[in-house]
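Peer 1: What follows is a group of structures, each given as structure tokens.
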Structure 1
Amino acid sequence: MSDNFFQPNRTAARWGTQAVGIDEGLRAYMLRVYNYMASGVLLSGIVAFLIASSPAAIHLVFGTPLKWVVMLAPLGFVFALSAGINRLSLFASQALYWTFAACMGASLASIFLVFTGESVARVFFITAATFAGTSLYGYTTKADLSKFGSFLFMGLIGIVIASLVNLFMASSALQFAISVIGVLVFTGLTAYDTQRIKETYYESAGHEVAGKMALMGALALYLDFINLFMMLMQLLGQRRD
């Protein structure tokens with residue numbers, strides 16, 4: 001029998017093996033992203049809890065001009081990572097990410113001062129469940145979520161502007177509306193960012209590039225998680241008397 005008879009089967013087997021390799025590589029890449037993201041959230045939570053548990057640390061962070069550094073530093077780290085990721089080494093990028101997560105934790109310590117510990121824990125688990133389900137949808141769906149990117153970005157800009165306005169108005173109704181819209185926007189961004197991160201895997205080339213892209217993906221998901229948590233705290237959190 002001619003050897004050509006077996007050629008299609010050999011070709012199919014070769015493509016099947018390659019697909020399995022890509023799929024295993026993708027799973028490892030996404031696991032790396034989620035590990036970075038979860039570790040960053042854990043570090044932020046530990047720092048926030050430790051500061052909130054120490055009256056001296058609370059005074060240092062929120063009772064001195066250091067509060068402005070704590071408030072603005074996370075934004076600076078995000079810009080530094082986004083702008084310099086191509087020039088920085090993987091080690092330097094990781095160091096910036098962990099420093100960012102620690103600074104973010106310091107700024108989040110005020111949550112424990114405003115809300116009860118029980119409600120913080122409850123909302124955290126609600127956020128984690130919502131995030132996990134939405135991110136899983138973004139990873140598995142065949143629908144193209146990129147068409148929602150512009151809409152979600154406009155919603156994000158609207159939330160920022162409305163939040164700045166409400167600093168002066170101090171309107172509870174406006175804050176409620178911001179929180180509701182914020183939950184919808186950051187839920188959508190979680191699915192959108194997860195799909196986008198998945199697609200970047202196929203663009204990565206080399207260990208260092210893949211590592212940096214995984215770190216930036218983790219940063220995006222970290223911000224989605226933290227902002228979703230903050231919005232849900234405003235809606236579901238129980239304030240201290």
Structure 2
Amino acid sequence: MTKKRALVTGGSGVIGSAIAERLVADGYAVIVHAYRHAESAESLVEKIRAQGGSASGVRFDIVDGEATRHALETLLEDGPIQVVVNNAGIHDDAPMAGMTREQWTSVIDISLNGFFNVTQPLLLPMIRTRWGRIVSISSLAGTTGNRGQTNYAAAKAGLHGATKSLAIEVASRGVTVNVVAPGLIESPATRKSFKPEQVETVVPMKRVGTPEEVAALVSFLVSEQAGYITGQIIGVNGGMA
């Protein structure tokens with residue numbers, strides 16, 4: 001049987017890489033997307049292939065709607081993409097009183113407009129197969145807010161609303177749409193921003209999560225077993241919310 005194809009945007013990052021590797025282990029043919037860090041994504045593809053997995057790389061700017069559509073149309077020539085993981089995103093933190101317009105728009109462009117640019121062109125081909133899984137990676141900030149992250153929280157909260165609405169639109173077509181909202185996850189940025197004693201104070205489980213724990217939830221949500229779960233915002237945050 002031909003493997004189902006899965007696209008992971010922002011696949012060069014810590015969480016994106018873990019998701020891509022987990023989906024390959026689950027038997028998907030994974031397309032690893034990157035833009036600014038294409039070399040890291042290509043290294044991941046080579047690693048997966050060396051281990052016998054099925055992976056390919058693609059590079060495009062998800063903020064550029066036309067470039068994204070063109071890239072996706074090229075990918076669709078080889079068949080539908082039935083799993084989409086919208087993982088690409090950035091944060092550019094500042095108190096709103098001192099936030100620039102560029103800080104506001106750039107974060108929303110990638111996290112929210114990027115979701116539309118990537119997902120919309122893939123919907124009809126996915127629907128025609130009567131099976132699909134769309135998972136977007138959000139953040140605890142999208143549900144609770146966070147000081148210095150009005151732009152990031154707005155983008156992620158918008159993603160939550162878009163997910164719930166799209167889930168209703170495609171529910172009868174065998175397509176589910178969900179959000180995974182991580183809290184503090186192990187990464188160089190997290191280690192730089194949070195000292196161990198701070199983590200113990202703010203996280204009831206007294207530790208940060210791992211990228212693999214996020215990937216495990218994504219793995220379940222794109223599986224056959226999760227076919228009755230849609231329109232949900234599911235946290236991975238050690239009890240923070």
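Nothing in this text is a laboratory measurement; each read-out follows from the coordinates by a stated rule. All of these numbers come straight from a predicted model, not from anything done at the bench. Cβ atoms are built from the backbone, for glycine too; each structure is taken alone.
Peer 1: Identify the structure, out of 1, 2, from whose coordinates log10 I(q)/I(0) by the Debye sum over Cα atoms at q = 0.16, 0.20, 0.21 Å⁻¹, for residues 39-118 alone was calculated to give -0.61, -0.85, -0.91. Please list the in-between numbers first.
Peer 2: Numbers: 1: -0.61, -0.85, -0.91; 2: -0.76, -1.00, -1.06.
Computing log10 I(q)/I(0) by the Debye sum over Cα atoms at q = 0.16, 0.20, 0.21 Å⁻¹, for residues 39-118 alone on every structure in 1, 2 gives -0.61, -0.85, -0.91 only for 1.
Peer 1: As an exercise: distance in nm of label points 7 Å out along Cα→Cβ at positions 79 and 95, calculated from one structure in 1, 2, equals 5.5. Which structure is it? Before the final figure, lay out the partial values.
Peer 2: Details: 1: 2.1; 2: 5.5.
Comparing all candidates, it corresponds to 2.
Peer 1: Suppose FRET efficiency 1/(1 + (r/R0)^6) of positions 23 and 159 (r between Cβ atoms, R0 = 25 Å, to 0.05) works out to 0.10; of 1, 2, which structure was it derived from? The partial results should precede the final answer.
Peer 2: Details: 1: 0.10; 2: 0.80.
Checking each candidate, the match is 1.
Peer 1: Quick check for you: by FRET efficiency 1/(1 + (r/R0)^6) of positions 167 and 191 (r between Cβ atoms, R0 = 35 Å, to 0.05), which of 1, 2 is greatest? Walk me through the numbers on the way to the answer.
Peer 2: Working: 1: 0.75; 2: 0.50.
The maximum falls on structure 1.
Peer 1: Further question on the same structure: If distance in nm of label points 7 Å out along Cα→Cβ at positions 143 and 183 is calculated from each of 1, 2, which structure is the one that comes out at 2.0? Mind showing how you got there, number by number?
Peer 2: Values: 1: 2.0; 2: 1.0.
This value belongs to structure 1.
Peer 1: I've got another one for you. With helix-only ellipticity at 222 nm (-39500 (n - 2.57) for each DSSP H run of 4 or more, over all residues; to 500) coming out at -13500, pick the structure among 1, 2 it was computed from.
Peer 2: Details: 1: -29000; 2: -13500.
Considering all the candidates, the number was obtained from 2.
Peer 1: Taking distance in nm of label points 7 Å out along Cα→Cβ at positions 55 and 135 as the quantity of interest, name the structure among 1, 2 where it is greatest. Intermediate values should be presented prior to the final figure.
Peer 2: Working: 1: 3.8; 2: 1.6.
Ranking 1, 2 on distance in nm of label points 7 Å out along Cα→Cβ at positions 55 and 135, first place is 1.
Peer 1: In terms of relative contact order in percent (Cα under 8 Å, 6 or more apart), which of structures 1, 2 is highest?
Peer 2: Numbers: 1: 30; 2: 19.
Greatest value across 1, 2: structure 1.
Peer 1: Match the computed value 16.6 of mean projected area of the Cα convex hull in nm² to one of the structures 1, 2, and report its label. Could the numbers behind the result be given before it?
Peer 2: Details: 1: 16.6; 2: 13.0.
For mean projected area of the Cα convex hull in nm², the value 16.6 is produced by structure 1.
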